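Just so it is clear, none of the values below were taken in a lab; they were calculated from the coordinates. No experiment lies behind these values; they were computed from the predicted model shown. Cβ atoms are built from the backbone, for glycine too; each structure is taken alone.
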Structure 1
Amino acid sequence: MSLGFLASTAIKNIPIGMVFNYKYSSEARPSGYLKFTKDGQETRLNRYNWGWSTRFSCNHIFGGPTSIDSFWQDEYTHTKGSQFDLTIGTDIKENKLGFRFRKSTEYGDYYYYSESMNQYAKDEWSDKTSKTMLRSYDVFKITNIGSAKLFPCGVLEADFIRKNYTWEGVDLLDTYKENLFVAKFLPFLHFDISDGGFFRIGTSASFFWKDYAYREVWGSQEVYSHGWAYFWWEPYWERSSYGKTFTFINFT
């Protein structure tokens, strides 16, 4: 579901525009089954799997020569959430100013496959993730260089992620916090072309600072959660307790 509207007005000849959007989404739970015959006996499992076609079978499930490589999908997450998005812009003399606020909240329920029930059961664990973004823009003309106009564009952004865990509906003290701060400076030259077109060339300098931490509470003291290594089919190999990163990017 998505609802939105836009509005514009002028105050003392200063134009002001606003765009508002609200979204709500809920994932549908997966459905399906696996049916196969082995040693003359037909078996049906309400269990999901994933894989791909291959010339060589790895025998993870079927235990015999097949043209697929398949793995069990023994757990999944069912999510639902909402997002509030507001953008405001205005022109003040040579400045084109903009501000954006976005807030999203996502709830995730965990499901695991139970061999005894031959179906997926809801885990006691669930989580709530909140993401907040604040972003401001400014584009203005500095000077003319011959027939070209020099414009700098500045962007400042702050992103905050907060993730809380629950157990059987009770909020736990384990949390994940991430803060990201971004500053971008993008000067460019604007050339007007006689037939009504234009040409632009520019460069940029972008700075990113991120700090994150997994925390939990022992008694009355908040401490960092322990880190661990991941193995097998995970997209990353280690979860550290906390960290800080700085990134600089330049392109022309």
Structure 2
Amino acid sequence: MEEFHGLGLEIRIMGGSNYFAGGDFHQGTRGLFDERVDVVSTRGYKTQSQEISSCRSGLGFGAEAIYHLRPQFGIGVRVSAFHSVHKNSLTFYQDPLFPYLLWSNIDLTILSITAGFYYIIPAHRRLWFFFSGGPELHLVTYRFNPNFQTPALLEDIGQKANGKGLGARGSAGLELHLNPRVALFFEIQGRLAKISNFQGKEATYRLEGYLPSTSEANGFLYYSEAGKCPGLAIFSEDASQGKGLKRAVFDFSGIGLHTGLIFKF
């Protein structure tokens, strides 16, 4: 390994793709869409086109400051932001000249703060391997907007909830040193994190025939498998009693593939 120069501080800037299990969020958002697809089918409509997207991946970017206690050992703090946006849609009709639309948008934003350690193994003057790991804090914002339109019914639902929780991260990668102060790195990351107790608001607008109605609920985000398809809904603590519900869990466990630059000081 090259001699330890400067302050022993390095800054990493990175970005890449992230894949996660999703948990109740994946099952619930898909279930609400599938339930309405079943309604369309039972009413005799024909399908014109369909798009299905899984709420289990997203893009992320971040920055990390690492202080080297020794040339091969360091401690660091990383701040990362992840964004996952997906849309499911179904175009259906009785008369091909007058199609109708069913769609749902899922939007997840995650801010993660990681404290970790680094261990570096030099394989060559310019090629080093590294391993890192540590605890994480995740701040999650969830938005879901399913919309259903037929000649007899317009239904628009908007859910927004926030949650936070702890997890753990481990990663391995390699550094390709372009010069003593700048390096390119590649990283594969594993994460364990399950986040619950989301709180927020759900607003519903319905136009059935010529009769409009609105409703609003504030409380926790719940997951249910009581119906034909699983679903997510927000209820107050009192309104949720006796309905066979459990608080929804977002499973952020998965892997990430990242690349970025290292600047040494």
For distance in nm of label points 7 Å out along Cα→Cβ at positions 76 and 188, which of 1, 2 scores largest?
1
When relative contact order in percent (Cα under 8 Å, 6 or more apart) is compared over structures 1, 2, which one is greatest?
2
Value 0 of helix-only ellipticity at 222 nm (-39500 (n - 2.57) for each DSSP H run of 4 or more, over all residues; to 500) was derived from the coordinates of, among 1, 2, structure 1
Figure out for me which of the structures 1, 2 the number 1.00 belongs to, where FRET efficiency 1/(1 + (r/R0)^6) of positions 52 and 148 (r between Cβ atoms, R0 = 41 Å, to 0.05) was derived from the coordinates.
2
Say we calculate FRET efficiency 1/(1 + (r/R0)^6) of positions 92 and 244 (r between Cβ atoms, R0 = 30 Å, to 0.05) for every structure; which of 1, 2 gives the highest result?
2
If we compute volume of the Cα convex hull per residue in Å³ for structures 1, 2, which one ends up with the highest value?
1
Of the structures 1, 2, the one that 2.8 was derived from, the read-out being distance in nm of label points 7 Å out along Cα→Cβ at positions 140 and 228
2
